[in-house]
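Structures incoming, each one as structure tokens.
What follows draws every value from the coordinates through simple rules; no lab data is involved. Predicted model only: the values in this text are computed from it and were never measured. Cβ atoms are built from the backbone, for glycine too; each structure is taken alone.
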Structure 1
Amino acid sequence: MRAAYFAFDRFPSSKGSAVHIGHMAAELFDVYGGGLLGVLGGGGLPAYQREGAVEIARFGERIPNLLDRAEAYSHWVARHLAPHLDTLELVHVRDPWSALPALGHRHRLVYEVNGLPSIELPHTWPHTAPATVAKLRDLERRCLAGADAVVVPSRIIGEAVRGLGADPERISLVPNGADPPGPGRARPAGAPERYIVYVGALQRWQGVDVLLRAFARLADLTALRLVVCSSVPERRARPFRRLAEHLGVADRVVWRFTLPHHEVAGWLAGAEVSVAPLTACPRNVEQGCAPLKILESMAAGTPVVASDLPAVRDILGDGGRLVTPDRPAELARAIRITLEYPAAARETAARARARVPSWAESRARLAAVYRPV
């Protein structure tokens, strides 16, 4: 076995991260003629399977505490690497938990940084001890220093890893890609006649509450619906459904949960506006983000209204309408203007579509990282 890819994330799943993992791992295994894919399991996924020249192993231990689970997963990665250390030429990892056991061996290490736990964890768990955050930051620095190449999906994340001491000469920008929906994409069954759409998870940093408050300000558009294509199970939507009831819009919000990726593409293609109301939290500002839902909306030719964050600005450029984060009134106004001027919105969406790299282009950039390594 010549190559391995490890990610502390479930695969496959309905999350955008799974789409990314699928393309990046496929490129690695195309270059090296197969290999080992190590990911998280659960949800009925098999602990082990083989697809052609690719072995897929899944970590399935149920450990409630995130850091304890990450530590156990790290030991699991080490056990899966051990039998192949004499033959492995390259290991591609997506997080520090995967990188740590891959350091210090004869193979090359490509560390792909899509997020930094030292920034994300305190936002998700505000009571995280400062000493824990400091240890996470030290772990990130160690992994970045030991990597032969560092891959980032956006310029903003690149700046964040440089701030942690990563060698600028080793950092490569490999943006997320998106492919336009196939010809004749069918309108989803049961789709409203007119709707705007949100695609993604329901964490606080996604700003779904801001979107619901903005949608309540569009009550005069009685035929308009908000479709929420959530990548997480229905139980995670309970607080947002309660908020929708409180705002008086529950009967105008359509919820869809854990849809297959090809079905999400249909909802995007049929929407009048795709909304990405990301909040101005450290997770989105300091480390940046590279939302796949924005790229896929752009590729579908759907007008985009999104929060004006540095990473979003880099992706969207003049191909959409940017609004100040966390302001429902401003978000509602931007959606209304986009709906009221459809010709201008289509023209802007056409500019956006031209900016989107295909997955083939993104994978070619990743292959270019592998060659000198």
Structure 2
Amino acid sequence: MNLVRKSLFILACAGIVLAGVYTSGCNGSGKLMLDYTQPAFEKLSEYNLFIGKMADLVPNEGLLPYDLNTPLFSDYAEKARFVYVPKDAGHAGYDSETGLVDLPVGSVLIKNFFYPVDARDPSKGRRIVETRMLVHRESGWDADTYVWNADQTEAVKEIAGSQFPVSFVNKDGKKFDINYAVPNKNQCGGCHESAGKITPIGPKLGNLNKDYHYADGLKNQLAKWVSVGILKELPKAGEINTYAVWDKPETGSLDARARAWLDINCAHCHNPKGPAKNSGLDLRIVQQNPTSWGVKKAPVAAGAGAGNKEFDIDPGNPDNSILLYRLASTESEVMMPELGRSVVHTESVDLIRQWITAMKPVTAVQ
């Protein structure tokens, strides 16, 4: 910890007001220590994000939990998400096309990655592996990652990235042994880059538009964000493109669920301003032109990534579709997404296969 932050932390733990930040104690008993003007802490506990035992992830006052209809796949890790917006920062806006919430300077997005020991029996506990923070500074969004220790008592800032084994049993009783990868700082930028700048991925109005069980009861998340002042108001009725839950047919059609999954897992790169724009694919859910999201579209470049398939998506023929081929691979030169996973997300591959199979054949684009 640098001298300025160390002094701030010591004074704050003594209950002293400094630079508008106050806390009555440390180790989860004081107020939040989130100051976007200062460098990141070396230890996660120094932020006072959580009350009581840190691994319980009980949010301190000022942190609001949230969830997504369809989340990003990360080697089957579960996630506990929180958002922080300073009370004097003003209201968040949003992109009228994509619905991405534009949080004001000073805001922080916090995502905790964890695995249940056995998803069939919550009493066996869980292992938190990392906490990622996106901090909106004056210069733009900045990413920091913290890796948790084996005792689940602390997480330490990690810049270079790391790998370690993780074992867990899913809700179907299948045991997984994976080599979990924590991204380095540059890799964080690789996924979160848009038009050369770091930007959040998940918090879009349509993906946030769901009920959440808050401590004070069940409430729609967007309505909650308005009530606490994060959003000033919501779009008019019908203007929110609510995302389906990818694995729940009752929430939307096969097409709606497939498009929602591709939007959150692929569109942060495959969009007109993303790192993969040269591919010609636009996998955003707002894109309505089938050719733009790959239907009967020949690949820009051949090679291992194309797998000798003719089209990005060949309607009715998933086995001739590059998109499915890459989602079903774990080879480094083939797999997509290329970061954030080491295993195949079998369930989503099944979804995309069904989606392509159900498409009506069309003529190839000339």
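Of the structures 1, 2, report the one carrying the highest value of relative contact order in percent (Cα under 8 Å, 6 or more apart).
The structure with the largest value is 1.
The value 3.6 for distance in nm of label points 7 Å out along Cα→Cβ at positions 69 and 117 was derived from one model only; which of 1, 2 is it? Intermediate results must be reported in sequence, preceding the final value.
Numbers: 1: 1.2; 2: 3.6.
The correct label is 2.
Given a value of -4500 for helix-only ellipticity at 222 nm (-39500 (n - 2.57) for each DSSP H run of 4 or more, over all residues; to 500), point me to the structure among 1, 2 it was derived from. The partial results should precede the final answer.
Numbers: 1: -12500; 2: -4500.
Label of the originating structure: 2.
Given structures 1, 2, which gives the highest value for mean count of other Cβ atoms within 10 Å over residues 45-52? It would help to have the intermediate numbers written out before the result.
Working: 1: 10.4; 2: 20.8.
Max of mean count of other Cβ atoms within 10 Å over residues 45-52: 2.
Name the one structure among 1, 2 that Cα extents along the principal axes in Å of 66, 46, 40 was derived from.
On the way: 1: 66, 46, 40; 2: 70, 46, 38.
Source structure: 1.
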